[in-house]
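Structures are listed in the sections that come next.
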Structure P
Amino acid sequence: MSERKPAQESPALVHALSVDVEDWHNAAELLTTGRVRPPTEAVVRLTHLLFDLLAEHAVQATWFFLGEVAEAYPGLVRMVVDAGHEVGVHGFHHHRVHELAPEAHHRSIQRARTLIEDVAGCPVLGYRAVAMSIGPGTWYALDAAARAGFTYDSSLFPFRGPVYGAPGTPVEPHWRLTESGRWIFEVPLTVLEVGSLRLPCCGGGYLRHFPLHYTELMLRALAHQQRPAVFYLHPYELDSDPHAAHPPAGMRFAQRLRFAKLRHFQYRNRSHTLSKLDSLLGRHRFAPIAEVFDIAQRRPPTSRV
């Protein structure tokens, strides 16, 4: 896609790259109206675009699929597995944890894991909650993930944000004991500690909204600490045409306003995502979460259940 980049600055450090595979159109409709719709073809087109970019750089990642995407387009799951990538679960529909009752949430992720393992033909180790929505008030979701058979979770964002965040939780990967006495290994999203501040970084939104220098600065600081980043993004962040996101039919006026506001924020600076990501992939090393953090060799402090 572009000219070859200089050699990686930190050849010994490999960062974790993860992709949350969801369709923006039906996720936006669910958020604004509460209606569950099937994913659209856009998720296929954009997942292929991101997949091809990673292939160009010989990079593998962890792909957290929504169950509804795997059900509608199973070829996407098989495509990434056949190419040696890791597959994880992102839920079934795009419900944030608090939008479902605890048992309904558990059934949803269990259903998604069963479906995705059947399609992938291999075990699924990792889970990431929609919108990183595990934190104060929803800790039961970690227990649900452990009960559903996941080895690790990658949902906690250890800072206080306006929409998501788990302030006070460790910034390093760690074992967590859930309320039913099960252990699950937590791989948090990346923040950089600067004094008493925790600065979020290494996500698709931060890549879009801030100059590329911000992400590069954070990666250099993490490399100095020998801390692998957990980088995440969505295929839809490569789609820069806001005119393709029409308000769904049947919306009330207030819902249309909310949809328009969401579209404005979510499409902001998307036209720069592809080139920024291409630059990062050429300058840094990335691999799936399970590989970077050696998940298969992790053993919990105890085996009690």
Structure Q
Amino acid sequence: MKVLVTGAHGFIGTEVCRVLAGQGMSVRALVRTEVGNDQDGIEYRIATLGQDRLDPEIFVDVDCVVHLAGRAHVLNDQLDDPLAAFRMHNRDATVALAEQALACGVRRFVFMSSIGVNGAETFGMPFTESTQPQPHADYALSKYEAELLLQERLTGSGMELVIIRPPMVYGLNAPGNFGRLLKLVSSRIPLPFGAVKNQRSLISRHNLALFTALCVSHPSAAGEVFLICDGTQVSTGEIVQALAAGMRGNSILVPVPPFLMRACATVLRKKAIYTQLCGSLVIDASKARRLLGWTPSSTTSACLAEVGAQYARQKVCAPEA
């Protein structure tokens, strides 16, 4: 099987390519700039996604497209219309890619969406595939609109669609809030999460890559939407403790009342960060287990501890400035 992977040089894309090649699949990896020589099972091609058509030769012999490229993790966005930019990269470019893949005879299209399509927070009941979508931000809205258009264009077309909605993806060198949390835990400064009793579903980069590979090849994945996670829930304090344990250090969690942190976040216009750190977001991934036989490679706590250990080793090996 030959798989075309977009966003192949990104945080998730590099692991997806590695896992697919490790399972004996032939990978054609699309990147924006040169990343070096081809590796065993991985052939790199330079291409920029957009509404313009790609060279049709890119799709020759491709059985499945795994679409990971998109616009995300934009801090302090200075654009006049951020939603328009998200729509251009995450919706319009996605649909254009899918339509060209369909015209070139590709049999399956796996789209990496986001749990943000379902919402920003859960209250007692976990998100499932039947939960009514409530996109909470421009990024999530653009992903949801892409989902709807893909379903409209591809249903009954001859190219199978698979949609994956992961929660926060963590691992060494992760972008966004997880990368910042790693630095904070490593600094050993006290963190204000001692009184936070939330529950969050996460997924490790490796577990997500394994699940993506399953969606590439499993016959029962066709036409389905999957909410996916490691399968265990952790509080923010437990995340900090697991990372610190991997770094062979101690975490000091100060019991700051959540209402006080929420008030400060509101004043500082950082309510989204407060929700991510102190709110709950729980996923029911039973559909993936039932339909595809999905089993994560390890628990969240074990994976987080390993990431903490990797981060500590990386710091030790890093050359001094």
Highest-scoring label, criterion being relative contact order in percent (Cα under 8 Å, 6 or more apart), among P, Q: P
Please compute volume of the Cα convex hull per residue in Å³ for structures P, Q and give me the label with the greatest value. Q
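Read the figures in this text as sums done on the coordinates, not as results from a lab. This is a predicted model, so every value here is computed, not measured.
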